[in-house]
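In the part that follows, the structures are each spelled out as structure tokens.
Nothing in this text is a laboratory measurement; each read-out follows from the coordinates by a stated rule. Nothing here was measured: the structure is a model prediction, and the numbers come from that model. Cβ atoms are built from the backbone, for glycine too; each structure is taken alone.
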Structure I
Amino acid sequence: MSDEAMYKIPTIDLSVPSLLALAQLGVFAAFTYWGSVDASGVEYLFPVITGMAGLALFLSVPHARMIATFGLPAAMCVLSVVLDDPEMIFWAVFMLIMVGGIAYLPAMALNDEALGLDEEAMKNRLGPLWVLFALFTMFMFGTIDGALEGEFLDEDSDGTEIVTELDSDQQTIAQAGLAIGLIGVVVFLMTGVMGMEVGPMRPWHGGALASGALFLTMYLWMSTDSANFEPIPDIGMILAISGILTLVPCAAYEGSES
């Protein structure tokens, strides 16, 4: 891409870079859908921004990562004032972590020259960010609450909290999911960040295990007949997040052609 180019049409195939780009787009597509449901007036600002951010990242628009990472939380802070909803500022902090991981992890894994970092510096930053992102997603999607508290917390379009109780069998599944996810984080830390040999395990195996935790959580959301569970966007989001969790270590430590 030349310095003057404002965007780049990505190649769509089964390569790791292409799948990572599609995973990024999928996450923002889900955010856009969720934000547009029951929205009115100024509330449409959120889905418009998420949609534009997703397309900007997908088309490799210059500075898209920085704009998406900081622009979306900033917009949420503005909306919190306009809508008189202080809680939105709290969620803006979480969006900073979420969007930052989605925007920067693939670029770091692919050693994007635009970041201005050498390969060693890139991996030194990628490891902690991946761990933070993995733990955050397990918290965000209810893996941790389901395992420790035996319940899922959610909100409806009016901001009313919805508590979904898990029975003992379901909580056991949630605990198994959390254990699998934490094992995945440990595997990634040992094989990727610390460079240790752990049998045949590779860093991307840690990503696969963390993804497995999210899929178990999704199964529980489905089995509890949660009113807020919507199969297409929710499953799409889990698939996209799992793609990032698994493909980022694969690209960073095995090569983007693997």
Structure II
Amino acid sequence: MAKSVVTPERFAKGMTFDEYVKYAGSPGNLAREAFGSYFPDGGSIGTARRDNSAVLRERYTKTRLSDQQVAAIKWLAAQPHGPAKILVVSEDWSSDCRRDVPALARLAEAGGLELRIFNRDGKKILGTRRPDPAAYPDGNHDIVLEFMNVKNGGEWASVPIVAIYTTDFQELHRYIEYPAIYHKDHVRGYQQSARPGETEAQTKERAQREFVAMQGSPFFDVWASAGIDEILGALYEKLTVKR
């Protein structure tokens, strides 16, 4: 097995959640490209970035783990070779990151885990489906290559990437993009499909309106909680089922 680029020294270079929220609104972050649309091969087309720091802060404030989730992460963290560190690769333009990263911050706090957050990209957004670290040396694409999202017959540099480690950086679990219960591609595909009588512009406007409304609905919180449940369940299985 190839040696991971996630070393203690590299992990320490990541941002805490508080640092990440402040960074999201900083001139340095706002000068970076955000996602605009896709190239036919699945690479991203860049656009101007918005300040999402208030959204991240608001979601963190409103996010509360259940008593069962708190008890579960405390129990897991107390086990021999239990979870101790959470690495996250995030981009704040991603609704999946805005949903999950604040919840992961709450999870880390509840369990006494060390959380570090890394940008996926540098100044330019990833323009190809599979990253080439040499082409974008100011990003963290070498980390991304260890956690490519295999789905729909291809590989994707999806975010968020979440990797859970022991104290000595043995990987326990990885979670990528969204929980299994959130059938995002199906939901978004339906939202983006034309309705009878719609023009192309009307379809695009309605689909975006429905997507924004969904992000403000209770279901976004349901999926955030489901992501935490999925991680906790996987960690329990990893620590208790002998293979």
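Source structure of the calculated read-out (distance in nm of label points 7 Å out along Cα→Cβ at positions 6 and 174, 0.8) within I, II: II. Largest in mean count of other Cβ atoms within 10 Å over residues 22-29 among the labelled structures I, II is structure I. Quick check: 1.00 is what I get for FRET efficiency 1/(1 + (r/R0)^6) of positions 110 and 206 (r between Cβ atoms, R0 = 41 Å, to 0.05), calculated from one of I, II. Which structure matches? The read-out was computed on structure I.
Out of I, II, which structure matches -22500 when helix-only ellipticity at 222 nm (-39500 (n - 2.57) for each DSSP H run of 4 or more, over all residues; to 500) is calculated?
Details: I: -22500; II: -13500.
The structure behind it is I.
Comparing distance in nm of label points 7 Å out along Cα→Cβ at positions 14 and 182 across I, II, which is largest? Of structures I, II, the maximum of distance in nm of label points 7 Å out along Cα→Cβ at positions 14 and 182 occurs in I.
Quick check for you: by volume of the Cα convex hull per residue in Å³, which of I, II is greatest? Once volume of the Cα convex hull per residue in Å³ is worked out for each structure, II has the highest.
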